[in-house]
Structure 1
Amino acid sequence: MEFGLFAEQTRRGASQDDAFREMFALVDASEAWGLDVFWLAEMLINPTRSVLSGPLLVASWIAARTRRLRVGTAVQLLPLNHPLRVAGEVTTLDHLSQGRFDFGIGRSGSPRAYDALGVPYAESQERFFEALEIMLEAWKGERFSYEGKFFRFTDVAVAPRPYRLPHPPLRMAATTPETFPRVARMGLPIFVGLRGMSIPELA
């Protein structure tokens with residue numbers, strides 16, 4: 001069993017400076033107390049709830065500040081990011097942390113950020129799995145081409161190659177019963193949200 005902390009970095013009424021200072025203190029305490037991992041949400045376009053618009057940037061800072069603590073995203077919103085860019089940023093962080101980064105991925109249950117960025121929420125599931133397919137291929141370190149519904153490119157390679165092979169540990173968020181079997185078939189650990197579900201239903 002592992003123990004960790006999850007941070008959206010939220011405290012209503014606090015300033016943005018306060019939110020970051022509190023997060024720094026939580027990171028230091030997690031390292032000192034022997035917790036295993038510190039998880040970061042990606043909260044876009046929501047300043048009243050969170051200052052975590054760039055979880056990979058914050059994860060890089062945490063990795064530099066600590067020596068033992070793992071850091072992860074819970075979760076990075078794949079449909080709102082270009083998979084080639086994220087693939088390279090993730091492997092960069094994998095190296096900077098010397099393998100202490102866990103990559104949690106999802107698509108969010110809220111359409112607000114999608115609306116702001118001009119991405120139809122109805123496409124989120126298709127975009128998610130297309131982006132994941134691209135990233136898994138990119139992490140092999142070889143040149144490849146891709147022709148999908150949302151992304152198309154020819155003869156590209158992403159650097160650096162992963163520090164941990166075949167790639168940093170992946171975890172996937174799921175909140176709907178139809179998604180759970182798909183995550184299981186992929187063999188990924190799961191982040192479970194209880195939106196609209198009771199614990200007996202989840203079990």
Structure 2
Amino acid sequence: MMKTDELDTLIICKKCHTLHQKVNIHKDTKALCSHCNTVIYYHTKHLYRTTLALTLTALIFLLVAFSFDIINIHINGMYKSLNMQSLFIMVFQQGYYLVGIMLLFLIVIFPITILLSIIVLLILMKIKKAGYTVKRLLILIAKLQHWSMVDIFFISILVSMVKLFAYAQIELGVSFFSFILLLILDTITIKKISFNELWRRYEKTYLNGK
């Protein structure tokens with residue numbers, strides 16, 4: 001039976017599940033699967049600084065997206081603004097309490113929690129403090145990242161807009177553009193962040209000295 005220390009030196013390809021031995025790689029290089037050529041992990045230069053800047057910017061755009069109108073609708077002389085506050089009020093007024101609670105978690109609470117957790121753990125790892133907290137934050141992010149549905153929410157807005165274009169005049173609000181920039185930043189951040197790399201940095205920072 002392999003010991004825990006030996007298991008920590010192994011990594012599995014997410015695509016084909018081939019087992020590999022971890023090796024040290026140079027900055028801005030990738031480790032590829034020997035079987036399917038999928039990227040297993042990579043070493044990002046200036047990981048903390050780049051990721052922290054992207055995450056802080058994404059958090060700002062997320063807060064802006066939640067604070068202003070997404071779209072303004074003009075139809076038959078009537079004017080209606082759609083923003084996050086009016087959306088939740090409408091859902092709860094219609095009696096869809098479970099849907100409203102799910103939306104609150106999937107669109108607001110989970111995304112904000114993920115971004116704040118990334119910011120806190122990057123700062124703690126940079127100053128090499130609170131190893132237990134960093135580990136718990138890494139686990140929390142790994143569990144929550146698949147439950148952030150901001151992109152699905154924005155796509156549903158786009159689908160609704162397409163249906164309204166035929167008989168309504170639509171003005172794009174500040175939040176609409178904030179959502180676009182947020183999704184772009186989210187995509188860049190996902191490409192920049194390798195959680196395997198963060199775990200490797202965690203092990204190197206907090207465990208190697210033990």
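Read the figures in this text as sums done on the coordinates, not as results from a lab. Not measured: the values here are computed from a predicted model. Cβ atoms are built from the backbone, for glycine too; each structure is taken alone.
Source structure of the calculated read-out (helix-only ellipticity at 222 nm (-39500 (n - 2.57) for each DSSP H run of 4 or more, over all residues; to 500), -11000) within 1, 2: 1.
Looking at FRET efficiency 1/(1 + (r/R0)^6) of positions 98 and 130 (r between Cβ atoms, R0 = 35 Å, to 0.05) over structures 1, 2, structure 1 comes out largest. For the read-out Cα Rg over 2.2 N^0.38 Å, a value of 1.03 was computed from one structure; give its label from 1, 2. Attributed to the structure labelled 1.
For the structures shown (1, 2), distance in nm of label points 7 Å out along Cα→Cβ at positions 42 and 122 is largest in 1.
Sorting 1, 2 by FRET efficiency 1/(1 + (r/R0)^6) of positions 18 and 58 (r between Cβ atoms, R0 = 30 Å, to 0.05) from high to low puts 1 first, with the largest value. Can you tell which of 1, 2 yields 3.2 when distance in nm of label points 7 Å out along Cα→Cβ at positions 114 and 154 is derived from it? The correct label is 1.
Determine which structure produced the value 0.55 for FRET efficiency 1/(1 + (r/R0)^6) of positions 50 and 90 (r between Cβ atoms, R0 = 41 Å, to 0.05), calculated from the coordinates; the candidates are 1, 2. Comparing all candidates, it corresponds to 2. One of 1, 2 was used to compute mean count of other Cβ atoms within 10 Å over residues 74-81, and the answer was 23.2. Which one was it? Working through the options, I get structure 1. With respect to relative contact order in percent (Cα under 8 Å, 6 or more apart), the largest value across structures 1, 2 is given by 2.
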